[in-house]
Structure 1
Amino acid sequence: MTEKMIVRQHMKITGQVQGVGFRYRARYAASGLGVTGWVKNKWDESVELEAQGTIDHLNQMLKIINQSPYIQISWIDRKEMPVEPHETGFHVR
């Protein structure tokens, strides 16, 4: 797989990820990198996220999110998803 190839991943992220600005930091990071998708809080205090872009950009987005002193990611469950070719923007749900 080439690093320029567009991928889409569904992620379930656990740790200290709610009430710490995670969703808005994710939107900021994604917008700066050209990543599309969405993020939302889950009832079990995890965060659900779907992101689409190059694998490099998805990894950079997670690195930017995790640089916050308030956010502590303890686990990310990542699954490949079909690319959505007409998606625009990154949204907080």
Structure 2
Amino acid sequence: MRWLTVGLLATIGLLQYPLWVGKGGWLKVWEYDRQLQQQKEVTKKLEIRNAGLDAEVRDLKQGYDAIEERARFELGMVRQDEIFVQIPEKVSGK
């Protein structure tokens, strides 16, 4: 009777092995699910970045306001009829 119990337990173990460790087993499914969640997070960040870039491209195509803003703040340009004044920050010496 003892050998029958050991044999049945071994058979059950052998049948469970592919379910847990095999090619389509639970461990692989959990790993794939974790990878899928990580990829979804990366994709979401990229979608947000792309939406921002798309809005910027539309602004640049539609009018001169965005171009003028970039020229002023990134390149330090001014119009012909403007005077540029720069006020230095106070340096606090101790």
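Please treat every number below as a calculation from the coordinates, not as lab data. Computed from a predicted structure; not experimentally measured. Cβ atoms are built from the backbone, for glycine too; each structure is taken alone.
Quick rundown of the values:
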{"quantity": "For 0.94 (Rg/Rh (Cα atoms, Kirkwood Rh), calculated) the corresponding structure among 1, 2", "calculated": "1"}
{"quantity": "Test item: helix-only ellipticity at 222 nm (-39500 (n - 2.57) for each DSSP H run of 4 or more, over all residues; to 500) calculated as -8000, pick one of 1, 2", "calculated": "1"}
{"quantity": "For 17.9 (mean count of other Cβ atoms within 10 Å over residues 8-15, calculated) the corresponding structure among 1, 2", "calculated": "1"}
